[in-house]
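> Heads up, there are several structures right after this.
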Structure I
Amino acid sequence: MEIMDAMVVPQSDALFAVGGAAPASDAQWAALRLDAIVLMEAGRALTLPERSQGADWDASSLGMSAAAAQAVAAIDAQDVDGALAAGNALIEHCTGCHHQYLTP
């Protein structure tokens, strides 16, 4: 799905990378914030009628948006631990959705 390739995978990778190297400048925090906003909007976009695959899909997608919103709040505070916690919440939603919709 194009949204995953264009809006979810690169941005989630950026958020997950905080575990290896926290942003070191205001510019890096600002870039990470934009990544989190894209993730938040991607989750919403996945619930549009032409993309939705039902209630479970929508719940996972909105969970991704909620985790991304948590990331935005942590990023605004330049809180590395909060950003990592948001990344952990994100992976829970991603994994659950992938198990249901991508596992053969």
Structure II
Amino acid sequence: MTTLRKISVTLAVLMVISLIGAWIFLLPMIEMGTGFVAKQVCSCVHVGGRNFDDCYADLRRYGPRIEAREVPELGGVKAEIWPIAHATAYYHEGTGCTQE
């Protein structure tokens, strides 16, 4: 193997290891962010009595890639960064919104 080929292979292996490490490090933070948005928007709508669009707009500046939508048939809010992470918070009378 030539020296250039050894360097190329070494760099490729290091890049793959770095990407896997970054994924392992970032995934829990991404999941926590989607859960936060679902819980906050659910509480804002069902406990605070505000409009869904207003509540979502308040949080949009902190997590612009996190999409949220109201799930009226289940009484909750679903937030997601497709296809990486998703979370749903449901409203329960007397206890407020919780993630499940």
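Readers should treat all values here as calculations from the given coordinates under stated rules, not as data from a laboratory. Remember, it's a predicted structure, so these values are computed and weren't measured experimentally. Cβ atoms are built from the backbone, for glycine too; each structure is taken alone.
> Starting from the value 13.6: which structure in I, II was Kirkwood radius over Cα pairs in Å calculated from?
Details: I: 13.6; II: 15.4.
Structure of origin is I.
> A further question follows. Suppose you compute helix-only ellipticity at 222 nm (-39500 (n - 2.57) for each DSSP H run of 4 or more, over all residues; to 500) for every structure in I, II: which one lands on -23500?
Values: I: -23500; II: -17500.
Source structure: I.
> For distance in nm of label points 7 Å out along Cα→Cβ at positions 12 and 76, which of I, II scores largest? If you can, show how the numbers build up before the last one.
Numbers: I: 2.4; II: 4.4.
The maximum falls on structure II.
> Same structure again: Just checking, which of I, II has the largest value of mean count of other Cβ atoms within 10 Å over residues 4-11? Write down the numbers at each step before the final one.
Values: I: 15.8; II: 10.0.
Across I, II, mean count of other Cβ atoms within 10 Å over residues 4-11 peaks for I.
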